[in-house]
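Next come the structures, one after another.
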Structure 1
Amino acid sequence: MVEGKFVYKPPMYDVNAPDLYIPLMAFGTYVVLSGFFLGINGKFSPEALNIQFKNGLLCWLLQVLLLEATLQSLGAGDVAVLDVVAYAGYTFVAGSVTLLARSTAWSYSFHGVMMCECICMGVFLIKTMKRILIAEVTSSQKHSSKCHYLLLFVALAQAPLLFWLASIGV
């Protein structure tokens, strides 16, 4: 705390500082897996892979906008944009796992993995957003019902985003 304001440590001194390594590698994995499964289904073309790439970027942008809007509406506007981009990029880890489950022969595995990944991403984002809110928002706003409902909305929004990511060539 400096002059009553929370100041983040440089990433070199903060073990919990978000970085873009895992989100970027997960995005690359998602695109490669999409191309692989498009090829297995006989639908591969550079245009189809380009569409998957653009869909992934659009999903990432929507997730960033969702998180930014939530943080802004809860009064935590001082969060670095790249931190939010990093948090939003973890969706591709879940998207890649869901994509692998969709390609298996057992059709029910997709639904189970999808539900599990939605819960995992929802819990991850709620815990992350609460950590940010604890650092930046006054105590009266932290425990408001508006805060809880917005965090629940962020968690529930993971289902359509993950379903969209997992629906390649369908």
Structure 2
Amino acid sequence: MISSVDIVLGIVLLMAAVHGYSKGFFRKLFTLGALLLWIVIAARYSKSISIYISQLTGFSEIVSGIVGLAVVLAALLFFAHVFSRWFAKAKLLRLWDKVGGLVIGLLEGALLTSLLLLLLALFNIPAKGPSLDKSILYKPVKNFASSVYKTFTNKGKRESFIDGLFKRKQPM
């Protein structure tokens, strides 16, 4: 049986797919690539970035980390937008651009939703309940970002996305 959580997650994923269709494959591909690169940078270098910006500005490490990762994300998205405009100009690929955009939009929506669910899980929101237990989509969507992270960074090691994000880097 479909739960209310499945309906909400389904609507979010459908909206992401429609958005991807409207933007096209190349724009969504470069945006998704920027987001994936940002996740890897956040997981591997967040501590170094926060220390560097903290020393530069005098902000606390937490504020510096947030500011630094926001700046990195903005820069990556800017370059993704510039490159996607170059590729999207080929009108011969219009249909494939739209269909590919739908698929990429769905993947991007799953990734962003997964990150949001992981963030909420850190604060025990939503707490376990019958809606989550009955949900078909909740567990696969929630685990999507962790699976992507493991695929691109760990090469078989058993470290979760959250562990990688908060792991302290050893000073050189």
Structure 3
Amino acid sequence: MKIEIRTNCKVCNKKLGYRQRTYCSTKCRNSTHYNKYKKRINKWQREKRQKELIKGGKELVQCLICGKWYVQVGSHIVQTHGITARKYREYFKLEVKKGTVPSWFRKLKGDIALKNGTYKNLKAGKKFWFKKGSKTAGRYERSPITMKKIKVLYKFTKIYEKKKI
């Protein structure tokens, strides 16, 4: 057995006090033990959350890269895979303008926005809204799904206008 004689803390490098061998405090000792088991703890917590949601009848969205199930896939994509949610949607030909979250979560967030008044921020940004005939409007590339929607909407509008006349 090898005995290590230290004068400084293994974590924060502070000078060790009387009767201390490796760590200067319980905080430093616990931090190393937590880091040792962090991946296992995170995996256990994620699986527990998923089981609770599924048991409660809530649907989840699957990540098309790793195959795991999440409530907010966009956040997972950015944090885990290191790409933006928009690039993910474009790559897998998903709708770019619509977030990849389940319908129950979208409704929950909408209710929260109504309750705490964050919807009022939309009115504050009125000067930045789209204006018909603006030269700066539409200067970006649209996804194929958005283009299909626009074409269908355009055809529907033409048919509707003909019926009016």
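None of the figures in this text is laboratory data; all of them are computed from the coordinates on show. Just so it is clear, the structure is predicted and the values come from calculations on it, not from any experiment.
See the values below:
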item	result
Comparison of 1, 2, 3 - label where relative contact order in percent (Cα under 8 Å, 6 or more apart) is highest	2
Entry that produces 61, 33, 24 once Cα extents along the principal axes in Å is calculated, selected from 1, 2, 3	1
